[in-house]
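None of the figures in this text is laboratory data; all of them are computed from the coordinates on show. Remember, predicted model here, so these are calculated numbers, not experimental data. Cβ atoms are built from the backbone, for glycine too; each structure is taken alone.
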Structure I
């Protein structure tokens, strides 16, 4: 991290200590095709996408059915690329009462953009999702949690584009992403009230910060351990915990990319068959609400109190 990045983090302002959050958690889905994941970015190029089988509709409808059975409403961070090609899917997510948010246009890590390129990316993606659904899009999540302190200007672009919050930071370090020095509670990164950052949930255990927000970790770990980390992370932070997953994680019928590195294949394919059962069990452990309703609205209300 550059010294300027560290300075920006030091100026981050937490939400008001008087803010009251409801006793719920957030179930979120990053809506993308199975071949757009970071694990395959060095194996499947952008030029390969048009020749690959689309499975995102099948996968998302399976998730929608699971959430409907559990009476859970969540937040779906959708790629503009998916909205452009499957507008009826985006509409169906909205009609079933879930919050629609933006995951960028085509899952490009945002530190690879210039400021103008990022502006074009989020404006186009946001418009496609809103056109498909008729709903306002207020939230953003960076692909692969790729918002870093060195591109803090991304928050200015998001605010200018009409977003009220981001959920783009993982406050720990992994081999692919993470900002270990970032706050672990919601905060205002560029001036109080402009845009809210809602970090992913982390659990401190045995002196280490462990990922507790689901994703591949929940799929790969034993259910009881994944549930424990999620619940303990929520207890430690005192704010609703953020769970996330991807549609392709519940689809063992998707194509197998044998030429991908073994670690990428392990991370991508392991545990897909068992995940629906684990998700159903997790949904029964707490109450859930869309991210905007249970975190963003109370945070903004705290500014006015």
Structure II
């Protein structure tokens, strides 16, 4: 039987009336589900509530049919492995010691915890690092150790908060290769602020913005629904007004930055540059963007993801 995670009507209000999450619904049935959005959009708070680490102000969470915040909380938590961004490790101890500790917390015997730690270290390609102190680990190796720690209790659902955050591109690719190979039979729910990561490594995406889900669907569905065509972005002076170019309506991103949706990018660039040149409006830079989740985010929120991150 496939394990399903269902979060309904999640709210989290912090002291002072700060609403971090406002009525979020999420369903994850198989594969990898991503929560994509800028930092501060409610992703981490939502994952914490699903994992059983942070109690919702309102709403419910069920994992494999068990209520995470009800009488069945212990059964629910046994199904969950959770790796927050900064997983607490005893850095003076070895990776093995830390994994054994997490195994004991999950109810494993000492012998079983050691066997499980060695097994996970092998599949996550941690090599000789298992015997070294965690203080000597690179960022990428700590991420692997976090995933191993979350997997110690044989969970059916693995929740990862920004698993590849802070890694260089090569380390990020290697980590995702290991996740895909190692966790084929585990339901993975993770957060990311990188659109390309959500598009490549999830079959279901929830786009977060200011504590709500702005859109959801598979990457292909979202792109087809909200951003099916290439975009051309024109950067000019703030005092230059947007120009309508042969039927192409400009979308105003901000003063002096205008976006056009086109069928043919190369032809569109020529038309747009010519139109601004004829009006005597200097163009400082032109960008062409292929359809993607970053463009979807702009369409459904009216904001550029990089501006929100900044």
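For relative contact order in percent (Cα under 8 Å, 6 or more apart), which structure out of I, II has the highest calculated value? Spell out each step's value before the answer.
On the way: I: 26; II: 19.
Sorting by relative contact order in percent (Cα under 8 Å, 6 or more apart) in descending order puts I first.
Out of I, II, which has the highest value for distance in nm of label points 7 Å out along Cα→Cβ at positions 118 and 182?
Result for distance in nm of label points 7 Å out along Cα→Cβ at positions 118 and 182 over I, II: largest is II.
Once distance in nm of label points 7 Å out along Cα→Cβ at positions 110 and 134 is calculated for all of I, II, which comes out largest?
On the way: I: 3.0; II: 2.0.
Looking at the calculated values, the largest one is I.
So if we calculate distance in nm of label points 7 Å out along Cα→Cβ at positions 70 and 286 for every structure here (I, II), which label has the highest result?
When distance in nm of label points 7 Å out along Cα→Cβ at positions 70 and 286 is computed for each of I, II, structure II gives the biggest number.
Tell me which structure, out of I, II, gives -0.75 once log10 I(q)/I(0) by the Debye sum over Cα atoms at q = 0.12 Å⁻¹ is calculated.
Details: I: -0.75; II: -0.85.
Checking each candidate, the match is I.
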